[in-house]
Structure P
Amino acid sequence: MRRGILGGTFDPPHLAHLVAGEAAYRELGLDVVTFLPAGRPWQKAGREVSAPAHRWEMTRRAVAGTPYFAADDREVRRDGWTYTADTLETFPRHEELVLILGADAAVGLPTWQRPEAVLGRARLAVMGRPGVERSSVEAAAGGVHWLDAPLLGISGTLLRARRRAGLSIRFLVPEVVRDYIESAGLYAGE
């Protein structure tokens, strides 16, 4: 089993996440890409993050209907801070893991808990992000597979700000995610 793991806060999950998953699936011959929303992301301590249940439901909806995408709630069910090194160890040892990251996340790898354990358990596949140089990522994370995908300047920060400003996020997130955000009233009153 060759499993891609695309983790993150997913507050909300957006098209850049899906494009990264698609690119990794196609380029690396993965069997499945597992989208894994963080339960309590330790690097977001002190910042407002939507409830795990909302982020899980949006992620589940975002990947539904794509047969090689799966949503996994193991981190949102876990108590305490969630660390990638711990999560990777919960997957069976016979599975080959590829951790799919945006360049902005990959450049921060040295600040993660036990980065050597992450690199020991998973290969890295990185999607470029506007403003992040490849050389910075390679200095931080070593040899990575660069995904052949367009640079998309979509982020959760941008989407939440657009909602707060009363602007549309249509075509930046899957329609089912946008519907959920609107029905749950997420981000509008921040």
Structure Q
Amino acid sequence: MIDSPDQESSEKKRPRWGRTLAWIGVITLLLLLFFGLWRKQQGPIEIGKTAPEFKFTTFDGKDYSLSDLAGKVVVVNFWASWCKPCEQEAADLESAWKFYQPRGDVVFLGIAWTDTEKNSLEYLRRFNITYPNGPDLGTRISQAYRTTGVPETYIIDKNGVLSYMKLSPFLSLDEIKASIEPLLSE
């Protein structure tokens, strides 16, 4: 069967919505990938900049937000129960917490990264960790801090500015104290 010229002409004039929508979808996907990769390329957040705000609920049901801790030095430690280097610093972090806790102007927050609640609670029991800890649900906090793994620790001064970061385990209690002490005299 041969198409008439009128029939061919009407087919050419018809909008190609399916093709247009497919191209829009492809372009949108490529843009999302680009921005995701771009953000990952930025690396960790920068010392001297305002620390990203976050909210989380501890394993025992207490709510925390960074903005509520203004006026205090905040030590944010990302860890996981399956992380061997995290185990190396666990006792020192707990000792530092017990040292600073009576002062009231230093807060330690543990963020369990990509871990199950059961394993996280077992880890906290095994290392007798008493400072507030909770899960990073949906990895929102670790994404805000652009973490690259665990352990990672971010120390935020009394004004909410990131003042120190450690992208590996602390090696001693003295190293932890040396990163906090200068912020207490400000």
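For structures P, Q, calculate distance in nm of label points 7 Å out along Cα→Cβ at positions 20 and 164 and state which one comes out highest.
Q
Which of the displayed structures (P, Q) returns the greatest value of Kirkwood radius over Cα pairs in Å on calculation?
Biggest value here belongs to Q.
Here FRET efficiency 1/(1 + (r/R0)^6) of positions 60 and 108 (r between Cβ atoms, R0 = 25 Å, to 0.05) was calculated and came to 0.95; which of the structures P, Q was it taken from? Display every interim value, and only then the final one.
Details: P: 0.40; Q: 0.95.
Here the read-out was taken from Q.
A value of 18.1 was computed for mean count of other Cβ atoms within 10 Å over residues 92-99; which of P, Q is the source structure?
Here the read-out was taken from Q.
Of the structures labelled P, Q, which one yields -13500 when helix-only ellipticity at 222 nm (-39500 (n - 2.57) for each DSSP H run of 4 or more, over all residues; to 500) is computed from its coordinates?
Values: P: -10000; Q: -13500.
Structure of origin is Q.
Where a number appears in this text, it was derived from the coordinates with a stated rule and is not lab data. Keep in mind the model is a prediction, meaning the values are calculated, not measured. Cβ atoms are built from the backbone, for glycine too; each structure is taken alone.
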